[in-house]
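J.: Take a look at the structures listed below.
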Structure I
Amino acid sequence: MSATDSPPDLFDRHARRRRRDRAAAGDYAAHAFLRDVMVEGLLERLSVVKRGFADVLDIGSPDAQIVVPGARIARADPGFGFARAVAGVQVDEDRLPFADGSFDAVLSAGVLDQVNDLPGALTLIRRALRPDGVFLGAFLGAGSVPALRAALRSAEGDRPAARLHPQIDVRSAGDLLVRAGFALPVADVETFDVRYASFGRLLYDLRGMAASNILTGRSAMTRGTLARAAAAFADAAGPDGRTTERFSIVFLTGWAPDASQPKPARRGSATASLAAALRVPPADA
C-alpha cells in the first residue's frame with residue numbers, strides 16, 4: 001500500500017503533541033495516578049525476568065520513573081515538552097527511529113491507546129528488540145470511563161459526537177501481539193476505580209494526564225451539553241455524593257523470537273488420551 005493509499009489518521013497527531021505539551025507545562029504529577037499504577041505493574045512484571053538488561057527503551061516517558069538497575073535507558077515521547085524534560089527523543093510510536101536489535105527490553109506506559117497505527121508500532125517495537133528481548137506495555141483499554149460514556153450518551157441522545165477514543169479489549173490486544181510477531185504473548189487486564197465529586201473534576205484529571213479527546217473528527221462541547229452531562233454524572237453518585245469512574249488497564253507482555261524459547265507441542269504429538277487423563281471409564285464398562 002502506498003502512502004497515498006494509507007487510511008486517514010484516527011488521531012490528530014498535532015493535537016496529541018499539544019495536549020502532552022500542555023500537560024508537561026502543568027502539574028502533570030498531580031494527575032498521573034493511572035500511569036503510576038501502570039509503571040508499578042510493568043516493573044513488577046519485569047522483576048520476575050531472571051536476567052540482566054543492558055539497554056532499555058522507555059516509550060511514553062513524561063518522567064524518569066522507569067528505572068532498570070544496571071541498564072542504559074533511552075526515552076521517547078510523542079510530546080516535545082516531556083521528551084525534552086527527560087533528555088529523550090520526540091517521536092510517535094508508529095514512527096520509531098531505532099535500529100533493529102537495539103534493546104534488551106522495551107517498556108511503554110500509558111500511550112499506546114492513542115497511536116494511529118498500533119500494529120505498525122508494535123512491529124517496530126519488536127524489531128527494535130534483540131532476540132529474546134522482552135516488551136512490556138500498559139494502556140487504558142475497553143471498559144474504561146463507563147460513567148463518562150453514560151453521561152455523554154445521556155447529554156447527547158442517540159446521535160453523540162465523537163468524543164471518546166475507541167478502546168482495545170484484552171483479547172484484541174493479545175491478537176495484536178501475535179500479529180506483530182511476538183513470541184509467548186500474554187495480555188491481561190486490571191481495573192482501577194476512582195471516586196469523583198464532580199464531572200468537572202474527572203475532565204480536569206483527563207486533561208491533566210493528556211488523555212482528553214484528540215480524534216480527528218472531534219468537535220467542541222456546547223455549554224448545554226456540558227451541563228446535561230454534568231447533571232447525568234451527578235445523578236449516578238452514591239450516598240456520599242461521589243460517582244465511581246472505572247479505568248481498565250491492559251497489560252501486554254511479548255518476547256522477540258529466539259531459538260532458545262519454549263515451543264508449543266506439535267499438533268497430534270500427545271502420547272496420552274484425554275479420557276485417560278480424566279479417568280473416564282470406557283463406554284462398555
Structure II
Amino acid sequence: MAAEGPGRAGTLLLVGCGQMGSAMLRGWLAREAARHYVVIEPAGLPPALVGVSSVGWQGAAEALPDELAPDAVVFAVKPQIIDSVLPVYRRWVRPQTLFLSIAAGKTIAGIARHLGEAAIVRAMPNTPAAIGRAISAACPNQRVTDQHRRLCDALLAAIGESAWVEDEALMDAVTAVSGSGPAYVFLLIEALAAAGERQGLPTDLALRLARETVAGAGELARSSPDAPARLRENVTSPGGTTRAALDVLMTENGLPALLQRAVAAATARSRELAN
C-alpha cells in the first residue's frame with residue numbers, strides 16, 4: 001500500500017508489542033500516523049488494544065501475505081533475539097519501504113546482513129515514550145531517502161522528540177545517556193527518598209518530595225533558556241544548605257565522576273551487544 005502523504009503511512013508493520021512497542025503504537029493511534037497497523041506479537045495484543053479496528057494482529061510473520069507491502073516495518077524486539085526475527089522480513093524489502101529498528105546495540109550492518117538492500121534506520125528511544133515524552137536518536141543508512149526521514153520523524157514524534165545522528169558510532173553513547181538514562185533518574189528518586197527517610201521523614205512524604213522535586217527540576221531544565229549549570233547556581237547560596245550538599249556530591253569521586261563511569265559502562269555494553 002502506498003504512503004498517503006509526507007510523513008504519513010498507509011500500513012505500518014510493528015514487530016514486537018511489549019512495553020516500548022505498545023507505547024509507540026498508542027502514540028501512532030493517537031496521532032493517526034497510519035491508516036492501518038499490523039502487529040506481530042506471539043503473546044497477543046495488550047488488552048487495551050484488542051478490538052481497535054485499525055490494528056490487526058498475527059502471532060508470526062509467516063502468516064502474513066507477501067503482497068502486504070507495508071510503508072514501514074518497525075522492529076521493537078529485544079536485541080538478544082532480533083537476529084532470529086529479521087530474516088523472514090526480507091520478503092518486504094523494496095526501495096520505498098522503511099525498516100526502523102529500536103533494538104539496543106544492533107548495528108545497521110548487522111540488520112542489513114539479514115535484510116539485504118533495505119532502507120534502514122537504527123533508533124534509540126527511551127521509556128518516557130509511554131507518556132509521549134521520549135527522546136529518540138535516529139541514524140540512517142545510505143538508502144534512506146528524504147521521504148523515509150519524514151516518515152521516521154512522524155513515527156518518532158508520536159512518542160516524543162527526536163534527533164538525527166549521522167555517525168553510527170555515536171549510537172552506543174546515545175544508548176548509554178538517553179536509552180538507559182531514565183533508570184539513572186529513577187535511582188536518583190529512590191536514593192533521595194531513602195536519604196530523606198534517614199533524616200526522619202515519613203516514607204510516603206519522602207517519596208513524594210523526591211519524585212516531585214526531580215519531575216519539577218526536569219521540567220524547569222527543559223523549559224528554561226538557562227544551562228543546567230546556571231540553574232544549579234541559582235539554587236545554591238554561599239554557605240547555605242545546598243552548598244553543603246553539593247560539596248559532598250561534587251567531590252573528585254562524587255556524582256559527576258560516578259555518572260561518567262556509569263555511562264562508560266553502558267556504552268561498552270552497547271558495543272558488546274552489537275557483536
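J.: Looking just at FRET efficiency 1/(1 + (r/R0)^6) of positions 153 and 257 (r between Cβ atoms, R0 = 41 Å, to 0.05), which of the labels I, II belongs to the structure with the highest value?
T.: Between I, II, the highest calculated value is found for II.
J.: Ok, one more. When mean count of other Cβ atoms within 10 Å over residues 89-96 is calculated for each of the structures I, II, which structure yields the highest value?
T.: Once mean count of other Cβ atoms within 10 Å over residues 89-96 is worked out for each structure, I has the highest.
J.: Given that distance in nm of label points 7 Å out along Cα→Cβ at positions 121 and 193, derived from a single structure, equals 2.9, which label among I, II identifies that structure?
T.: Numbers: I: 2.9; II: 3.6.
It traces back to I.
J.: Shifting gears a bit: Work out which structure the value 16 belongs to, where relative contact order in percent (Cα under 8 Å, 6 or more apart) was derived from one of I, II.
T.: Going label by label, the one that fits is II.
J.: Okay, moving on. Quick check: -13000 is what I get for helix-only ellipticity at 222 nm (-39500 (n - 2.57) for each DSSP H run of 4 or more, over all residues; to 500), calculated from one of I, II. Which structure matches?
T.: Numbers: I: -9500; II: -13000.
Working through the options, I get structure II.
J.: Which structure, out of I, II, was Cα extents along the principal axes in Å derived from, given a value of 70, 39, 33?
T.: Here the read-out was taken from II.
Quick note: the coordinates plus some simple rules give every number you see, no bench work behind them. Small disclaimer: the values here were computed from a predicted structure and weren't measured. Cβ atoms are built from the backbone, for glycine too; each structure is taken alone.
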